[in-house]
Structure P
Amino acid sequence: MAGMSDIAVAEKQWFGHPRGLATLFFTEMWERFSYYGMRALLVLYMTGSVMQPGLGFPDAKATNIYGLYTMLVYLMGIPGGFIADRFLGHYRAVFVGGVIIASGHFTMAIPGIPFFYTGLLLIIFGTGLLKPNVSTIVGTLYTRDDPRRDAGFSLFYMGINLGAFIAPLVTGWLGQKINWHIGFAAAGVGMVLGLIQYVYGRKYLVARSGPEKPVAAAIAATPVVQEKAFTRQEWGRIVAALILTLFALIFWAGFEQAGSSLTLFADRATRLTILGFNYPSSWFQSVEPLFVIIFSPIFAWIWFTMSARRREPSSPAKFTLGLFFLTFSFLLMVPAARYFQSTGSRVSPLWLVGLYFLQMAGELCLSPVGLSMVTKLSPPRVVGLMMGFWFFATAMGNYVAGWVAGLVGHRTYSEVFMIAAVTAAVTTLILAVMIPIIKRLMAGVN
């Protein structure tokens, strides 16, 4: 009877996908609510915003702390993936990580520099356990040749961005309009809601690929450890995944300006009043996630349709498109920055809206496809560790983003945006040339 029950659960669907995707969708949505809710306030809290004073840190110090914090958040995904693979299992790692994250947000809700830094450290450790492993579980819901796989990751990514969209609207208003610490507490409440939903939907996490047997829970506490050496083909695929991960680093270095230099540009150089309504500058961080929510189903449909017709671009080609859109997003901001620098007048919010639209297109070409790519190219027994390396690219990209944003104190906005655009353009050309090499290493995996 238990076997039949497992099969019945495994056959449940959610918008044409395994029912377990819904559990992970909402778990990640609330975790991202907590992360982006705090992230929307972080630099503004340290420097102070036009609406209320903060800690009074210089721009360079604040953006360096931001870059270091966001780097460590994702860097901890490497030991977090290893701990899940070898000790906790993916389900327990996600749960324990969520508890630690919530504790960190509530710690930051207490005024005082010691509580501020302690809260950041707790969020770093908790995210390292949760983030790589929840994505790994998504990969186990599908067989490796399932044509719904990329579409499933795109839908999962829509859940991430739903949380990222709602969070700044809530925490930004509470933090900038009322009190910074109330905003931090609201982020913690979001993580608690995510944990409740995750535990309730545990029974739907049924694996069809990966380290577990078919129609078995993807959440067993003791992972299977295999001693068999990797084949030459497996090594080639691992190398392909690592190469694409390196190019993703450059993408994130530009993309993550949203929480640093672009946040400062929004607060200091962009009009913050519409029809007499004065809105928080942190609300701009909801624009790009809103675009992702709108266009994520469209991209999922495009990839699924092209796959059915055997015309879907390869993962390296999608990465190239992502970097292409990133390049033009920063080129768009150069004239806006120059206008502000020459006149001292705040610019239209449409400049940032245009930038975030282009970055949305780049993100949907690269990030959900990258998550799927890692789970397909990685041997099952190290998929958690390889997912950790994927987040290593995000980690280093965040650190570089913080360093670049620190240049705002010494260079003009237009110079910083031009540096980002030129770097992304050169990287795009290099990756375009390498596409055939990477495809050979992938050995038939797309």
Structure Q
Amino acid sequence: MRFSDAQKATRAALRRDISKMQEGSDSMQSRAFTPITQGPKGPLEGVRILDLTSVIMGPLATHILADLGADVIKVESPEGDLLRRYLPLRNPEMSGCFLHLHRNKRSICLDLKTSEGRVALDFLIKSADIFVHTMRPDTVERLGYSYERVRTLRADIIYCGAFGFGSAGPYRNKAAYDDLIQAASGLAALCAEVQGQPAYVPAAICDKLAGQAIAYSVLAALFHRERSGRGQSIEVPMFETSAEFNLAEHFGGFAFEPPLSKPGFWRLLNKQRRPFRTKDGFTCILPYSDKNWEDFYEYTGRHEFREDVRFRSLADRTLLIDLLYGMIAEEAPKRTTAEWVEFCDRVSIPCMPVLALEDLPEDEHVKAVGLFSTAQHPTEGAYRVVRRPVTFSEAPFTLTRHAPGLGEHTAEILEEAGLSDTQIKKIEKINNRARSRNKRSSDG
């Protein structure tokens, strides 16, 4: 990959910033390795997943499954997952996002353009419970890993293909990224109702939504197999998944035929719906029930709203929510964020201060529930771990593996699959040759 002078300058600046943060500390390689927790891995212990996915959508799904105890084998090309190279970095091929999404997984490097790589993958499929990929339908078929072929290697396998658009439609082979799906699924247009023009949500929300859909779909199929003994093919399209998700609260009168109204939930599309400026910051203040509003009127002295029949019921308030939000915007700056939180908590009005992502590790609730901890990666040193947010009484979260280096477990996994030493060495030679070519290309 070649970079422009501007791109090279940006990368160099990022590396300088990282170097400054590391000044005075030991090198990452010299830091002591902290042993990983041993013991029960979770409810999916014993389930093996072949993960042929990359970037966010698929890796988020297998991240969920790995945290539940599955043996997730990440199958990477010699180039590695693009997510590995997201800046900033301490060391090549280990970004912060990769550290998080690929803990509790193993990595094998296979060049599926070679016969040796495909033979190795065939061996792995025979002992796998689940096969997940994010290639477009025509691409995976050309490569030789359609469901029809994969099931000849393992008849009861659960096969999940996740991609931009369903295979039965004309968009089946369109490229798909989160921005594109936000635009196509109506989400960007919903933002236009509030902001005046289409806009993207500043999160890879469609990728992450589809990732969760992959996880729950695979789990349902696994449960079905336990009952019936049969595997099956699953298709998770980002576009259709996001469209259905966006309509959940916005269907409204559009659910009827003929439609009673255009889609849209009025309260959510109101231009006044936003965090409110307080005397010293911003907070979410959300009176909802009749009692919530009564208490708010009393606290602020806005008795004219209490006496106005137009605001008596939830349905009535929803139609006039812009007036109520405007009133809150007038009152909020008269008190500090802490004063608002104290009052609202006392009378059970939903209220939270606006926290930035960097504020979360120091939040008192986050600390109390132990959401964040620190671990020591053998090459990256100290890094933050966000535990699995869902808790199981019989399966506490455990960090059993740090995010792996590219192909870190190749020989180990191939040996488990039954390949000979000669076959393993040949595959490693192919990988090393390809990685050398890639390095020369990126340096150039």
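Where a number appears in this text, it was derived from the coordinates with a stated rule and is not lab data. From a predicted model like this one, the values you see are computed outputs, not experimental measurements. Cβ atoms are built from the backbone, for glycine too; each structure is taken alone.
General observations
- Structure (P, Q) behind the derived value 3.2 of distance in nm of label points 7 Å out along Cα→Cβ at positions 253 and 285: Q
- If distance in nm of label points 7 Å out along Cα→Cβ at positions 85 and 373 is computed and equals 3.4, the structure in P, Q: Q
- Comparison of P, Q by relative contact order in percent (Cα under 8 Å, 6 or more apart) - largest value held by: P
- Comparison of P, Q - label where mean count of other Cβ atoms within 10 Å over residues 149-156 is highest: P
- Computing distance in nm of label points 7 Å out along Cα→Cβ at positions 189 and 301 across structures P, Q gives 3.6 for structure P.
- Origin of the derived value 14.6 (mean count of other Cβ atoms within 10 Å over residues 53-60; candidates P, Q): P
- Structure (P, Q) behind the derived value 27, 58, 15, 0 of P(r) over Cα pairs in 20 Å bins from 0, in percent: P
- Source structure of the calculated read-out (helix-only ellipticity at 222 nm (-39500 (n - 2.57) for each DSSP H run of 4 or more, over all residues; to 500), -13000) within P, Q: Q.
- log10 I(q)/I(0) by the Debye sum over Cα atoms at q = 0.21 Å⁻¹, for residues 77-156 alone derived as -1.08 - corresponding label from P, Q: Q
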